[in-house]
Every structure is written in C-alpha cells, then in structure tokens.
Structure 1
Amino acid sequence: MTPMMVGTMVLCFALSVSVAVSIGLASIVGMQVNGANMLISAKEIFNSINKFPLAAIPFFILAGNLMETGGISRRLVEFAKSIVGGVQGGLPMTCVLTCMIFAAVSGSSVATTFAIGAILIPALIKHGYPTSYAAALQATSAELGVIIPPSIPMILYGVSAEVSIGELFIAGFGPGILISLALMLFVWVYCKFKGWGKTDGDGRMPFGRALWQAGWALLMPVIILGGIYGGVFTPTEASAVAVFYALVVGMVIYREIKITDLFMILRKSVLSSAVIMFVIANAGLFAFLITRAGVPDAIGRWLEQVLQSPA
C-alpha cells in the first residue's frame, strides 16, 4: 500500500497537481489497494480538522485582510519608513521592518505579502529598484510571518505534534527578531554595494506624525502578543481578538472599511482558509493510512539498528 501511495503522490507532484489533491488521491489509491472501507476517509478527514487550535487559522487570515483594507498596513509602512527610510536602501529596509510588525498580528506570510507587497513593490520599482529584486525582497520578508508569532505554521505543527502552541510562539520570537535584523543589515549592505536607494528618504513622514497616525495599528501586536504571553487568552482566542480589534479600528477609528467591503473581505478570507484546511484534511487521512501501515514503527526500528552502538 505504502509504495503505491508514495508513487501516486510523486507522480501527481510531477504533473503539477496541487499538494492537497495529490495527497488526497494518494490516500484514495492506498485505501483501494488495501481494500479499506471508504467511510474511514470521511471520519479521518473530519478528525483532522475538528481541533480547536485550528480555529485560529481563519481568524488570523481574516485579521490580516481587515488590516489590509482598513488602512492599518499603510500606516505601518509609513511608520517603518519614518524609522529606517532615511538611509540608503531605506525603502527595502522599510519592507522588512513592516513585514516584521505585520507578521506579529496576521500570522500569515500570504496575508503579509498581499497587504505590504501591494504598497511597497510599486514604490520600490518607482524608486528604481529592479522588479525582480522588489518581488524577491517582498517574498523573503513575508516569510517572517512563519517565524514571528503568532504563526499559522506553528499552529499547524503544534496541533500535529501535540505540543504547546504558546511555547512555540515564545520560542519563535527571539529568532524572528534576529532574522529580521540580519535581513535589514544585508539589505543595507547590498544597496550600498549596488548604489541603489540614495533618494529613498525623499518625502517620508516625520517620525512623530507617523507614530501618531500608526498608534492604533501599533497597539495591535502589543495587545495580541501581550495577551498570549501574559496568559490572558490562548492563541486561538487571540486570533478572535485580532479580528475584533482590526474591525473596530478599520470601521470606527480609521473609517476605511465600509459595510459593502465586508463581503469581499470575508470571501477572500474564506477562500484562503479553505485551501489550508483542505491540505490539513487530506494530510490527516494520509498520515492515518501511513500509521496504519506501520511505516513509523518500521522507520523507528531501522533507525535503531543503524544508530545502535557497536559496543
């Protein structure tokens, strides 16, 4: 059964079939070869996604989309630019710093790419940076959302490995900050070497004004991370708080989200969440079949023999 499943999955990958569909087809082939009851698939798929921590995923994605539409991301960009935008290569450094702050709320690299990339990629190109560099910089900076808590991949790992999600968040905070600082240093050195970004500081907002305008936006990561680390609420509850805060700030304080915008925001969030949950559901079925076939035990016995001391 296992060779057929792995072979089917590899073949689907080679044919550019999506990851979720590839895993699902491999699982179906494995069940057919083994003669298993197909009703098991429905049960295992449901069990894979019927977990409370996974509720944080759609909430964090929704929070990111609300921040994008509600003007929070734009104000974060102006704030970051007021800090690092005055040096050569300040605009790429602004991209890294903004993604770091945005990732501390949205938890999603995809949401970070859409929200910040829509603002900074055109700005980078306008200031003379190559299109390929602007795209690569945004793609790299957005991946800080995977490391800096709250992080959707950390939630997925915590659920699958049955470890504390809060402790994973604590473990990711320090490395996330260090990686962000290292990336900003590299960007600064690279722009110096290439001679790019000598006019990046033109037209940037004074720090005090940028801080005043971004005050409500900057409070968001403080409330979310402070609440999680302070034990006020769980990561899943924090995701709901993030949605509520972003909605209030976007609709009541900044007044950039209209009632008519909510359907578009919800639709985008549902589509993004559905893709992730579809992968989780199929991966859960695949993992169940692999475990049922005894693959983890076989690998464990093989490693025990290989790593066994000669003495």
Structure 2
Amino acid sequence: MNITDLKVGFIGCGGIASHHLNQLMSLGVKPIAFCDIDKSRALSFAQRVGTGSIYTNYRDLFERERLDAVWICIPPFAHKDEVVVAAEKNVNVFIEKPIALDISIAKSMVEAIRKYNVKRARAVLMKEGGRIGLVEGYWWGWIPSTIGGWWIKRDMSGGQVVEQTTHIFDLARFLCGEIETVYTEMDTILHTDISGFTIEDVGVFTLRFTNGAVGVISNTSAAQPTGGAVGLKIIAKNLQLEISSQYTKIYKGMESTEIRHSVNPYLEEDRKFLESIVKNTETEVPIEEGLRTLAVTLATVESWRRKRPVKVEEILG
C-alpha cells in the first residue's frame, strides 16, 4: 500500500481545509467524502476532486464510509465528539490546533486516540545550546477576513491567544520544554469600534518553564498588513536562535547561520501523516501535544480572568 491508496475524508470544508485538500491532491491522494454543515462547501470540494460523497452530518459520514483517515478542519467552538467517533471507527485523525476550547473535550480526544527546519534548530539547541534562559515569541497579525464572524467572539474562538498564538506556544514547548506557570495581561484597546468584538486585541503572556527559563509571548490583531510578524527568539548559554516564517537563524559567538524555509509546511505535515498510516507508525505530533498546548493557552485566559499567575497543571487537573 502507498499513500495514494488511502481512503480519506474531510470534516469541515473551509479555508484551512482547502489548503490541505490542495496538498493531498498534489500528492496524488483523492479524498472520497466531504462533510460540512454548509452543503455547498462540501459540494465545492467534491467538484474540485471530481468525485466524492457529500454529508452535512459527520456521524452519517462515519457510518457510510470506510475511511483510513479524516482531516478535521472546523472552528474550535464546533468540536464535539467527532474525534472520539473516528477513533471508535479506527479512522486515523488529522486535527488542527486548537483541538478544542474545553479541556475535558480535549482529554476525551486524547483518551480515544491513545516541524522541518525547526527540527534542525532543536537538534543544535539540544546538543550545543546549553541551558536555556530567555524565550520571546510574538504573533502580530490582523483580523482574518476569510473565516467569518466567529473569530472575534471569545466563546467561539477562545481568543487570538487560543486560536492563533497557540502555534507560538507549541513551538516554545517543542524547543524549550514544558511551560509550568503563566501570567497574563491582555485587553481590548484598539478594536473597540468593532461590534461584537469580545476577544483581546493586545496581549502579553509571561512564562516560567519547568527547566527554569523565563519567557514572554505577545499577540495582537491590530498590526498593519505590512508590519505583521510571527516568530520566536531563544537565548541559551552558548547560542541564540531566531525563528520566523521565512527563516531560522542560529547565532554562536561571532558567527551566524541562516536556514531559509524552503519546505511547504502543509505539504510536509500531510505527507508525514499519510506515511505514518501506511507504515503503521506513531505520528510525529501526537494528539497529546495538542492537549498540552491547549492547556497552556487556556491557562493564559484563566490567568487574565483571575488576575494572578496560573499553573498549567491547574488546567490539566
């Protein structure tokens, strides 16, 4: 068997799903089933592929299709038990972060199922970096215009920190180890003129890692399109890392090395996932990692609500 033999489906046929569909088709994989509460979206995906069954209820999809894998690409608030149902049907699950807004839902997902140039940077950091001291991350962007009004509502997206900046927290965990405690200052200062805007538009999150390192991650949805930035910086005893969406830089003494990001991350993560199914091996990023990162971002929101530092273990329970 090779990856083109796998039977693949989609739950959610919006923007991020479209990116994954493009990558799968470039790999020669033709999904056979599409589910979306908006039937026209599912139909548009089937038309792009040239075939495929259409569903508006994921339970019907799992009952009628024999899938090897399913891509779950739905907004955070929309997650229910689709991952659990998939696991019960022995269907491999690819799910986008955040995996839920409720930690109990995320835990049920984990119980049911029981990064490319960055890996090189991690290897160098682990081998040569020495003790990590300082971490600084940032997601300075703007309000996404293609995903509907749910993103600006905290009860639907969790806020920018949960829905977007989660990727920076995840990268920090991958490179620097587990985050123990968070403290948050965030507010809505710049988007007060937008009706229904209930999330932060600026936020700063102070971190303490279990290895003793300290860090700060910030986010905003009020950056100018020409001034947005996403990245992470790390200062260790023997070197310094700077990671952006375009490159990774490694500074050591008077020398620096730049690694340009030539890999398509969507293509590579989809390829790796499919290959893990064919080879019957563990995925490189198991769902437990999604649970841990979700716990960190939910801890930032809880810190803001309680106006005190919050330990991640308080969220995990």
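Values quoted throughout were computed directly from the atomic coordinates according to the rules given, and no laboratory measurement underlies them. Note that the structure is predicted; figures quoted are calculated from it, not measured. Cβ atoms are built from the backbone, for glycine too; each structure is taken alone.
With percent of Cα pairs over 36 Å apart derived from the coordinates and found to be 29, which of 1, 2 does the value describe?
On the way: 1: 29; 2: 19.
Source structure for this number: 1.
A value of -10500 for helix-only ellipticity at 222 nm (-39500 (n - 2.57) for each DSSP H run of 4 or more, over all residues; to 500), calculated from one of 1, 2, originates in structure 2. When distance in nm of label points 7 Å out along Cα→Cβ at positions 92 and 164 is calculated for each of structures 1, 2, structure 1 comes out greatest. Tell me which of 1, 2 gives 2.5 when you compute distance in nm of label points 7 Å out along Cα→Cβ at positions 36 and 236. Checking each candidate, the match is 1.
Once mean count of other Cβ atoms within 10 Å over residues 12-19 is evaluated on every structure in 1, 2, the highest one turns out to be 2.
If distance in nm of label points 7 Å out along Cα→Cβ at positions 28 and 252 is computed to be 3.9, which of 1, 2 is the source? Structure 2 accounts for this read-out.
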